[in-house]
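**Q** Right after this note come the structures.
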Structure I
Amino acid sequence: MRILHTADIHLRGYEDERWETLKKLIEIGREEGIELFVISGDLFDRGIDAENLRDKIREIFSNNGFKICLIPGNHDSDSYKGGKYFGEDVLILSDLNAPFECGDVRIWGMPFEPIEGEKILDKLYSLKNNLTADKKNILFFHGELLDAFRSRWDFGDEGEERYMPIKISYFKDLNIDYVLAGHFHSRFDVWKLENGGYFVYPGSPVSITKRETGQRKVNIFEVGKPPQEYLLDTPHYEEVVIELNPFEDKSPVEVVERRFSNLHPNARVILRVSGFVNSETIGMDEEEFVKQIKELTSNKCIEEHYEFRDIREVIEDALFKRFLKKLERADYEEGKKKQMRDIAIKAMMSARA
């Protein structure tokens, strides 16, 4: 069985970038010949979004040639109650004790609940006698893996609350081959279970918050083989940090241009320009330099942070020139020299202020 696994799409509206991402995943599923499309929670951002989009979801979740399995997440935990119809191909696994079986694969759904500790262990171990070795056992899960040592920001905008926290050790005596999880947005991650299985977070397939930087991924794999990253051409945030060095023989405008020429076309950039420039050498003042950066990066940046300084007056200072000569003769590695030079520049700029 070939599976596409994702989570945390957080749909809000029709034909926005999140909706287009979902359509793209369905297209990829067809191209990759999958048999099962798994969304491990938070397909919708809120219950009202599920209700508003249900007619459209029915259209794209029907007649695809593969099954679509959903479990409720913490954002859409109430969206699937009452036997609601989401499409011809859809299976909603909201009952841990009612698995879906397909050939030699048995699939269990553990949707989000506001529980912790012993209650989670009790739920997991209620499956133990049913996790027989005659089939591959896959568990869908939406919650927080404590072993991940993630920042709270990796969940999206969830605040300080804990969300069904578990540990890898909880699966030690369970015959589970894959835990296909959702809730962590930031990146694709895999942990090995002690029995040789895998615990996988695919990350969100489209950036939901600005902290989810880098090209997005999903998990596409063949049952019996390791999880596999699949790169997506979906909208995502990219943080570009450029530290300028006036002592290198490079044009700062060219440095910016080079960085932007290598960006993915769907990257929405959070730009930070720091360091120092010498307006005498580059032939422009700070205002003109920023103007050129904006021209180079037009329509690509969603945020711009300019933290660089023009140090022409410092570089021309006789005392600083003597310092540089001594530093060049010193037997320090290049990183140390740069650090000392930056400290001297900041000190002299503060003194001049």
Structure II
Amino acid sequence: MRGQLPDFPWDALAPYGDTARSHPKGIIDLSQGTPVDPTPEFIQQVFRDASNSPSYPVTAGTPELRLAIKKWATERLGATGDFDVLPLIGSKELVAWLPTILESKRVLIPEIAYPTYHVGAVLAGADSIPVAIDAKSWPAADLAWLNSPSNPTGRVHSDAEIKACIDWSRANNALLVSDECYLEFEHTAQPVSVLSHTGGNNTNVLAIHSLSKRSSMAGYRAAFMIGDAELIARIREIRKHGGMMVPLPVQKAMTVALSDDKHVAEQRARYNARKDALRPALEAAGFAIEFSNAGLYLWCTRNEDSWESVAWLANRGILATPGSFYGSQGARHIRIAMTATDAQIADAVQRIKA
């Protein structure tokens, strides 16, 4: 590896977790986006029914899963033209290993970003180059990550911004990978997929989706890619040799999860209600909420070092994530996740007000 892997950021947060746990009423952990709401029962049942699974699963996905993904991509994302699909063992795993699989040399990542984009470049021995959203300013590279809605900021990129990224990809004959794992959690803005803007020409374009938050299936490691059929064929061949096959019970659960929108709407309403409850309490405590238009997070600042804000909340038994985990431009922000129960969010509101 050309570069040294960064320290695992959440290790640095551990002392603040200890402070929060010492609160008389215990800790409310809003630092990680790990779902706490149950996986819908109908998904659990399909998983249980498929538990007798002695054979190796199919790398490309079962015909039923492939059909479900293609149907969902067409109807929900507006995908057109020729495209293929491939199930994945989690989207984080794909983010971490795609530059290695493709032997990338220069990887563009958002300047405020999920840390695994950078780690994936480091693992591949590639240059990791943070860039602003304006693709007109991007340098040449062979892979660029787009993330809308953004983790950590919840920012929803405009149609013009997404189209500029596609233009950059075509001008540079470079791969554009759009991480859209929070796309179904709109709140004050409506996210759209990169696939809705390709005009049916999906060359060098991939969209990555996950059922971790959409269907509370983070523990299943269930995700998939959609896009450039020729590129996906190349990745599939590597996967045949290298493994990383999605277990058949998970594929069965993914198929039924993608065929139902009702549970997604219910989960979206939960997350948005939690945002709406926390936001005024944070604002009354002097925090400004920036972006946070979609997804699971509130992106906040009191114009102080992010660790000061983390400490202030930890003293009230609430653990948040410093924005510095996501790049230097987040050093005066914190990220607060909605992945706590409604009762815990209500308790957090009272602690902040107190």
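The numbers here are math on the coordinates, done by the rules we state, and not lab data. What you are looking at is a predicted structure, and each value in this text was computed from that prediction instead of being measured. Cβ atoms are built from the backbone, for glycine too; each structure is taken alone.
**Q** With relative contact order in percent (Cα under 8 Å, 6 or more apart) derived from the coordinates and found to be 12, which of I, II does the value describe?
**A** I
**Q** When semi-axes √(5λ) of the Cα gyration tensor in Å, for residues 219-314 alone is computed for each of I, II, which one produces 39, 19, 13?
**A** Source structure: II.
**Q** Please compute mean count of other Cβ atoms within 10 Å over residues 123-130 for structures I, II and give me the label with the greatest value.
**A** Once mean count of other Cβ atoms within 10 Å over residues 123-130 is worked out for each structure, II has the highest.
**Q** To continue, here is another question. With mean count of other Cβ atoms within 10 Å over residues 43-50 as the yardstick, tell me which of I, II scores highest.
**A** Details: I: 19.9; II: 15.6.
Comparing I, II by mean count of other Cβ atoms within 10 Å over residues 43-50, the maximum is at I.
**Q** Matching task: -8500 is the computed value of helix-only ellipticity at 222 nm (-39500 (n - 2.57) for each DSSP H run of 4 or more, over all residues; to 500). Pick the structure from I, II.
**A** Numbers: I: -8500; II: -12000.
This value belongs to structure I.
**Q** Have a look at I, II and say which one yields 3.7 for distance in nm of label points 7 Å out along Cα→Cβ at positions 211 and 283, as calculated.
**A** The structure behind it is II.
**Q** Check the numbers for Kirkwood radius over Cα pairs in Å across I, II and tell me which is largest.
**A** Answer by largest value of Kirkwood radius over Cα pairs in Å: I.
**Q** When you work out mean count of other Cβ atoms within 10 Å over residues 83-90 for each of the structures I, II, which one comes out largest?
**A** II
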